[in-house]
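Several structures are given next for inspection.
Read-outs throughout are calculated quantities, based only on the coordinates presented, and are distinct from any laboratory measurement. Computed from a predicted model, the values in this text were never measured in an experiment. Cβ atoms are built from the backbone, for glycine too; each structure is taken alone.
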Structure 1
Amino acid sequence: MVSIRRPVRLSEALYIRQCEDTVLMAGGTDLMVKYRAPAGARPSFTKDVVLIGHLKELNYLKVYEDVARIGAAVPLARILEDASVPAYVKEPLASIGSPSVRNLATLGGNICNSSPAGDSLTMLYALDAVLTMASSKGFRECDMADFIEGPSKNRLAKDEILIEVAIPMGAYDRTFYRKSAQRRANAISKVSFFGVASVTGGKVESIAMALGAVGPTVIRDRDAESMLKGIAVPGRREASDRALEHIAGLVEPIDDLRSTKTYRRRVALELTRHFLEEVVGL
């Protein structure tokens, strides 16, 4: 029989993870869908569940000048309410679910669910977020870009718990996020785009872009970004065309119940073009 475990502290949770193959639950908003059962029945978990949403070691939010350090079990609503968190970080999080979902859902859960359509992921990829995992053996870090291996697949080991998400802060004067979905709220993305840039002295000093739901994982084209650094603003359209062509070669959407690959590809490239030409000014 499956049991529910509620450790008092992180060390106890890590001991359980070391000894048993378990399912971790913080807010549970993705897990309850994944393991859902017919109405009125309990979710059909196949492994013991370890509750971690209450652990104080995973519930902190500290924003410094150069980085925001967010405990993996901090609810999205708390991040959105914190005035020290930049608006460009909050915008993708505000598109996740409904207010009641965001009161429970966590940033760590959105990451570990590892869906190509995860609404926080484009932001985390573009901003070079770094994840910290803990096990009974110690701690290790992993770049966000290296953590997810494919749909619902990631590099979290069976004895580990994601404990922190570190998001580098930047002085961006151009930011843009857009999500295409069936409706404005409480809907899974068909396509999502996140981009930031800083323009200094009439030239692109830094730029980062990421696309979601158009491949097995989030797409970030660092080569295309390199093409655009140092380009004058306003610039010629040839610069954005070259970058867009390079990005187009990486976009590999699929047909599914939510959308077609043709639609996803067209919207992904149009959102990218809008960011480059209308937001950045290339």
Structure 2
Amino acid sequence: MITVKNLKKSFGELEVLKKIDCEINKGECIVVIGPSGSGKSTFLRCLNRLEEPTGGQIIFDGTDILDKGTDINKIRQKLGMVFQHFNLFPHLTVKKNLELAPTLLKLKDKQAISDKADELLARVGLSDKADAYPKSLSGGQQRRVAIAGVIAMHPDFLILDEPSAGLDPVGRREIFSRIQGWYKKGVFSVILVSHNMDDIARLATRLLVMHQGRLVLDGDPMDIFLHHRETLKECGVDAPPLTQTLLYLKEKGIPVPETARTVEEAAEKMYAVLGGGK
């Protein structure tokens, strides 16, 4: 569990995080949303002290990670972060890039390093790309290689800042499908920032909404989308387009399942309501 208490972060006189309080449990997939400049990325970076908070506490499994005596490198192995901007060595194959991951370098046997790299590539669905060079990979595939390097540390939490940024729709679906599969299997819990509301609706078990450095809403995604739209709009965001459409249809008296998270789910439920299959 991660417990955040009264978290503050300032850059000079600019207060970026203002008294954030929340608990993040294992087994969750938490998505942080909010307009640009709301403090989302800074919040993620504070969770494993890539940014030093100005005040407050971050307690991970009973240890305050802000204490000077805390071994932050050990903590970062458990709170693994995949950055929005990352670099693979262009002159090395995908597998060779992974073999340079710090966790793998601790293995003294070359065969053990090779086997571990193969295992990681299989987990992110890229076994057939082991001998490929980064420039031949799609953006989504490159991001999966970066995630594989973090998975090598066996983190309890995978922290991702805009994992679908710059990806086409296929790459975006691919990366989110992988993330969803991992957390549902209990491989690790997920905390991520995203602007894509449709993907958020599919993925999140819990939503954190930030605005002007404050945590404004914290709860079930569909509850927030359905019952807190005015607050969302005040924060510069809104419910996913599908939810907006379903709410509009319901207002017009059409019996639609406004809690559906995907078009497929909505269609299936509407088919049942309208007597399909009878």
Structure 3
Amino acid sequence: MTSLNNLSTKQSFDLVKAIIGSSLKLEIDDSIYKIFIDMNSVFSIVFRTENVDCEENIYVASDFIEDIINKALEKKIEITFLFTVNNSIYHTNIYPDWCFDRSDRVNFNKSKFYKKLLLELKKYSNENNLIKVVNCKTFHPIAFIYDEASILKKDILIITRDKLFQCLDLRNVVIFDGKNYTFIRDKYRKLPDNIILDNPSKYLKYYFILNGDKIRTGYSGLKTYGKEKSIQYINKYRTELDMNLEHPLKEFIDTYIGLYDINKIYENYLEFKNKEKIGEY
């Protein structure tokens, strides 16, 4: 695969435009009540180019942002842009190398491009209370979204490529990753890595713990456990996993389950969110 750093400026810009556009240029269904955009996920591709702060990137990002804002406001839908300039402390406490390479490469705090984009979003939010910009500080954005989505009955749309969101167990969640829409309530939905797993809202977290997600998070999972072996183990020990009984890999799974267990992530968020003063930027 060709590195973005080896592409010409025009090739890089065209690719960035296509990927960002695929995430943000979409039609919004009338059933959607709120929209959440995971900014770090959507714009991480920009940081794989040598000229991340070029004016072209800023212009194209602004155009796509304005387009989705206008579509949301036309339907009177609240739209929240979530960002963070820090890695999730909760995750690094469990697995110190969590997203280490990604965080080092995708340094939003030093990016003129990203700062300009956030300032523009802040201006929009000051002008309309349906637009919100949230700094998640040292928390993963999923905790903030869960906090809001869990008390709603209407559908919410989350725009992200982060696989952790696939572990949500909320029937009102719809995820768009730039290619596919995933309805969490659909038990036959397409799953990451094209795996087949019954009751994914319950068992997908175990798959990630065993198989890992090294490309995105740096977490490598259990050595020798690939897709098939991980699924076989989950199917064999479903009762033990459900009832927290002993099984051969219980110690390993218990050590790392918090990385993908939404309830544990949310419990940590509730414990510390007031100290971090999570809220609108």
Check your understanding: Which of 1, 2, 3 yields -14000 for helix-only ellipticity at 222 nm (-39500 (n - 2.57) for each DSSP H run of 4 or more, over all residues; to 500), as computed?
Key -> 3
Check your understanding: When you work out distance in nm of label points 7 Å out along Cα→Cβ at positions 117 and 253 for each of the structures 1, 2, 3, which one comes out largest?
Key -> 2
Review point. Quick one: Cα extents along the principal axes in Å came out at 67, 50, 30 when computed from one of 1, 2, 3, so which one is it?
Key: 2
